[in-house]
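Presented below are the structures under discussion, each in the form of structure tokens.
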Structure P
Amino acid sequence: MNFLDLVLKMRTSLPVLNSRKCKCSIFATMKKRKIAFNTFGCKLNFAETSAIARKFQEDLFETVEFKETADIYVIHTCTVTAQAERKCKAAIRQAMKRNPDASVAVIGCYSQLKPDELRKIKGVDIVLGNSEKYSLYDVITRQGQEDKEHDDSGLKTSRHFEPGYSVNDRTRSFFKVQDGCDYFCTFCAIPFARGRSRSASIAETLEVAGKISATGIREIVLTGVNIGDFGRHHGESFLGLLKGLSIETGIERIRISSVEPELLNNDIIKLVADTPKLMPHFHIPLQSGSNRILALMKRKYQREVFAQRVSFINELIPDAFIAADVITGFPGETDEDFEDTYQFIASLPVSALHVFTYSVRPGTKAAEMENQLSETEKQIRSKKLHHLSDRKKMAFYLQNAGTIHEVLWESDIDQGYMFGFTGNYIRCKKIHDADEVNTIETVRLTELDFDGVFKISAA
């Protein structure tokens, strides 16, 4: 049995609850219980956590911050790197320290791939995979009822797409439009954790967008595992979705998250350039500037495709913010490969980097490759790329100094300031005014403060 078969078998028979040790009898009482959520990983996880949390009725549950004492702690996990898994385990320990009598539910990608490992951790009572996690409310509320013991066989993994969106910040919502991935890159465990690529139809997605718009949220961030693959299985496209969202919803600002280089075609770039609702902000995963390493990663493009996309964006939208993902320390990455990556990125009008140090993911093909790099070497290379990113971001900010932009002010407060972002993702701040949260203001970027944020003076 290969690794994929083993994972799929595990996903369809995932034991999610140890009811003998579960302290869930507290859930059966009518007294309102405190529940806290903690989310790790991508924007997609945040959208899903918000959707799951909304199912917990206010008459039965009170949602509190994770740092507070709660009766139930829900930890939405990530498994992209070993560090992400360590953070999840630390959160479990923190929950048990705050309330040793609390029950802990661990959900998401880590739970999907390593349920037995998590189930052995003291305090963990519920372990739900990526499809099962949407039944968390039912699992919790059923416990403690003698005639309604939890039945593992009722929680089966399917290819059903579950939409979701966040509403914690009343100015911006992470909107899940796609899930899963068919790519199986050699470094990535996400296809095993999330399953195959899937999405709703454009019509169904627009219906959910309408619900988001009705909450008063003014900006959505389209999220997923591979959003450029949207609609492929039912004859639609991501381009069609963007057109629909731009024309048929009342949402004022639409921001696109990560899109694979080969899926970010010129038509999408042209649409962003021509559509005021679509923010001039792109996030493109490069992963390596060496074609040899891209081949080892089993990426579906060469670096020339990435360069063409970046150049075309810069030609049509000169002030667009362009972020790129890059992995350093991949097995077999030589000094020459790293230098190729560094110089390639340095030569392009990229605004910032998301740098990931390669982390061995058990069961992936890269984990079995020879010439694994030392942690020391990986950290040296990571530091160099972080410094390159800092320089590029500062250059982009200075390039925009003196220009006029619209800022959506958010609810965050720090040292008396409120914060917001321009359409092209430049962070700004001004003296806090609660009445201006969720408003859009036209400003001139003149004063770049010591913290790297543009300070906006009162009108």
Structure Q
Amino acid sequence: MRVAPGCPTARDAWPPPRGVSLARMAGGPADAMTKTFLFDLDMTLVDTSALATLRKTQQWHLVAANMHLVRAFRALPGGVAPHEMPAALSMAGHRVGIVTSSPRPYAEEITRLFRIPYDVLVCYEDTADHKPDPAPLLEALSRLGVAAGADVHYVGDDVGDVEASYHAGIVSVGVGWSPTSPFEFSSAAPDIFVGRPSTLLRTDRLGSLPYVGESLAAGRPYYGHWGSILRCDDGPGVYALGRYFTTSDPRHAGSRLSEAVLRLKEDDGPAEALGRALGKAVDRLDWTPDIVVPVPPKPSQARNRFAALLGVAAQHMPDEVEVERDGLRCTREVEGYKALGPLERREAVKGAFESEFTWGRAKILLVDDVYTTGGTTAACAEALLGDGASEVRIMALAKDQRTFARKVCPACGRTMRVRISGVGVKFWGCSGYPDACRNTEDL
């Protein structure tokens, strides 16, 4: 194990919290397979928010003078702080690395101050391309002598970390203790989302940590935790059972949840798995609805695709939660709805739904299949609130995901990125700009 200058070994640096079994927290002897964990540094392992502006403007001399402003994230009672995760995993026999877009002197000082050990440290200077390009992650794996795969996890706090993991062919893990907006994360969601470090340290459970809808649709074991439900809004109003990949996204072929959502439009084959997932998700919410109501079928559709699913879900929800399958009615159809933009969609469906009941101040959970722009659910919620509901929250079977497009610069072979000109026009620009390559292309 390599450690930062002045940093003790993991075994000396990190005593487990009083009364907590280290073997239990980090997989322990029963977790025989060695795994690899790569970590982002800033806002993942330590709180460097006080230095964010200085780091963004690359005023590294001022950063060095203000390192005392870096803070550890708080550890929950009986658990570990994020910066203690690498030592805990290393003590359990796993490989640990840090991959950061910050310069090496800064990264080494952080690891020294917070006694963070590592087997490999990849910094800004080590690769020509940077996240969301996979080059830094692949460099770390090369130095470790490890192949990319399902036993390699990259833990980070923003969408660039998720995209880099995807291109590198490893598992992305998002952390819930960073200030990154849930709304921002939801359209580029990680494979696993954790709300506390102790969840990740139970390495024997890693395979059952993905979102509840993805786990049950694929017939995999499911372990309920904070990240089992994908939060799709900065407020508490919108949730999803997992991610939806369009048929043009390479990830669609391996997504059983995406396939199930599409099939549900035609038949009730996926109703059992999706109903169980919905019921378990409702049971895990820190908010209990009075009534669950689905988005209704269009006038031209005789079948309510949610009917069988909700029958299954009711068996897994708290007893006090009622299901009203026909609580809403769609009064008209909108031609070409999928081709409209977000604002056009919201305008087009205004007034297209009517409530069939007076809800008497009930709290309602509205169920939809795929949450994209929120136009349909907003119109349904308006109808429910207009007829007496006190609160409406939304649970989608899946949240629409953006495709991680990777474009190679024809001039130099580096990854191209979407950039914005001084007048607000988006274009493709080489990641080698300005020193190595100035090639640009229209978006």
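Determine which structure produced the value 4.8 for distance in nm of label points 7 Å out along Cα→Cβ at positions 132 and 428, calculated from the coordinates; the candidates are P, Q.
Structure P accounts for this read-out.
Work out which structure the value -7000 belongs to, where helix-only ellipticity at 222 nm (-39500 (n - 2.57) for each DSSP H run of 4 or more, over all residues; to 500) was derived from one of P, Q.
The read-out was computed on structure Q.
A value of 0.35 was derived for FRET efficiency 1/(1 + (r/R0)^6) of positions 116 and 260 (r between Cβ atoms, R0 = 30 Å, to 0.05); which structure in P, Q was it taken from?
P
Taken together, the values in this text are just the output of simple stated rules run on the coordinates, not laboratory data. For clarity, every value in this text was computed on a predicted model and none was experimentally measured. Cβ atoms are built from the backbone, for glycine too; each structure is taken alone.
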